[in-house]
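J.: In what follows, structures are represented as structure tokens.
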Structure I
Amino acid sequence: MIKIITDSACDIPDELLGSNNIDMVPLTIRFGNQEFKDRVELSTSKFWDMLDDKGIMPQTSAPSPGDFQQTFDKAVSQGATGILCLTISSGLSATYQSALTASQGFQDSVPVIVVDTQNVSMGEGILVLKAAELVAQKLEIEEVHRQILNSRNDIHVFAVIDDLEFLRRGGRIGGASAFLGSVLSIKPVVVVKNGRIEPESKQRTRTRAVDYLAGKAATCSPIKVYVANGRSEDAGVLVKKLSTLDLPIKPELVELSAVVGSHVGPGSLGLCMEAQKKEGHVA
């Protein structure tokens, strides 16, 4: 039995984690001197409520190697003959390094392969669910690993950010810092590129920014489409726009988790897709 393990930045809903037999290692969310295990001690909806109520910017920290070791040990005790652990981008979090460190103690017992998805939110989540599908097909762990690595370039994540200050203070702003000087007069659209947050487009209004996201899906034939909602008022609008594009797959709405929400803030709206890149298309 090959076990799939991920972290709480993947934004996969709990019911999908359970139905696909995926274990999740939580990151930690801090509000001042209060600490919570993401999605274990703090639900996503409660996180957004606290963000509104407290008026302070939360911080996040990666799981320790010990956290991953405990989860790996549990999988082995339940009969796992191999473990594939997929994490948030190493360019955004130390989670990958923690998992890699923990994996080194298992190489003499069961193979533990740690994959840097180079993504976040349902960009990460799509790859995790794909790994679970491949495991269900009874493929060997090396083949699942190979196919996941080949699929990383097919994942495309774009987001409208309402307040870049969250990214700046969290140190995740990357190349999107180019937006800071004109942020008051634009609605910035960012993209996850090479595992980091980079600038994608400057739109003059929120409506145009949402239209821009829908246009990204229109340029390709995505086989997976998710809208990640960070307490935005127009997530339903984007889902509706995507539904009119005659896409081969129905868009699905998920909540943007506390891990991602801590760094992008309320009003953020993400588009996460799996689609083969075509010349002049997607990004």
Structure II
Amino acid sequence: MKMEGKTEYISIGSLSHPGVVRQDNQDCCAHYVPGEELRSRGILLIVADGMGGQSGGATASKLAVDVLMTEYYRCEEHNVLDALQFSFRRANEEIAERGRQEVELRGMATTLTAVVLKDDRLYYGHVGDSRGYLIADGRITQFTTDHSYVADLIRAGVITEEEAETHPKRNVITRAIGAEVELKVDVPHKEFKIKQDESILLCSDGLYKVMKDEEIRLIFDRFQVPDKVCNELLKQAIARGGPDNITVMVARINKVPGRYGFVKKLITKIK
């Protein structure tokens, strides 16, 4: 699936692919640029990576994206981070309930990473080991924290990043939507002010487990346009074996908007 969107302020592209090894795709992604009625809520970007068998993982990721999208825009809470956390909790409840109702879906869960771009600020909510990056001024910075067994070991100084690549529990995540009784959602502790020519990357682990951050940054420097960046990232991930589903979403800030500037003159194309 390929999605593109463009306004005078922002360009958005995304791709999701099953990879080389797996036949099914348990990833899901979506973005939404609201019209006049919801313009004060900002632009929403979402990536999810499901788990729980073929049908379970795909169902969990799509349900998480759909519920988050719906709940965020109809939530009466005007604070962006509060609205995001509420929407994440609703997704968690919906997936858990669906798993209880249908035997074949029991145990399904998903990562969920969402960004809201509102005025000249970036907000996010995050659960799991999909990632969010900022790319600007020749630097790439991961702004999310991986909720995984090996990431915890790295932060504790027990293993190195290189050792994590071959660790037997490298695929174990420690927090997921649909698997938590009381969900804790990561949100930023500081404001992120967006800048012109800055890019945001959301991706599933099918990308970053086969590509180093610096390799990703070089592709952004070379191609810049979101759909071209997405195409090249996917191409490189597949060339390196594509052992997992691969999802990439790129948003480039063409111009820093004034108040409500993001929602004007939307042209969206879905292929």
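The numbers here are math on the coordinates, done by the rules we state, and not lab data. Because the structure is a prediction, the values reported are computed rather than measured. Cβ atoms are built from the backbone, for glycine too; each structure is taken alone.
J.: Consider the structures I, II: one of them gives 20.9 for mean count of other Cβ atoms within 10 Å over residues 190-197 as calculated from the coordinates. Say which.
T.: Of the structures listed, the value fits I.
J.: Sticking with this one: Given a computed value of 0.75 for FRET efficiency 1/(1 + (r/R0)^6) of positions 14 and 62 (r between Cβ atoms, R0 = 25 Å, to 0.05), which structure among I, II does it belong to?
T.: Structure of origin is I.
J.: Compare relative contact order in percent (Cα under 8 Å, 6 or more apart) across structures I, II and report the one with the greatest value.
T.: II
J.: Still on this model: Taking 15.5, 46 as the value of Rg and Dmax of the Cα atoms in Å, for residues 38-93 alone derived from one of the structures shown (I, II), identify that structure.
T.: I
J.: For Rg/Rh (Cα atoms, Kirkwood Rh), for residues 78-125 alone, which structure out of I, II has the highest calculated value?
T.: Comparing I, II, the top value of Rg/Rh (Cα atoms, Kirkwood Rh), for residues 78-125 alone belongs to II.
J.: I have 57, 46, 30 for Cα extents along the principal axes in Å, calculated from one of the structures I, II. Which structure is it?
T.: Attributed to the structure labelled I.
J.: Now, a different point. As an exercise: Rg/Rh (Cα atoms, Kirkwood Rh), for residues 158-229 alone, calculated from one structure in I, II, equals 0.97. Which structure is it?
T.: I
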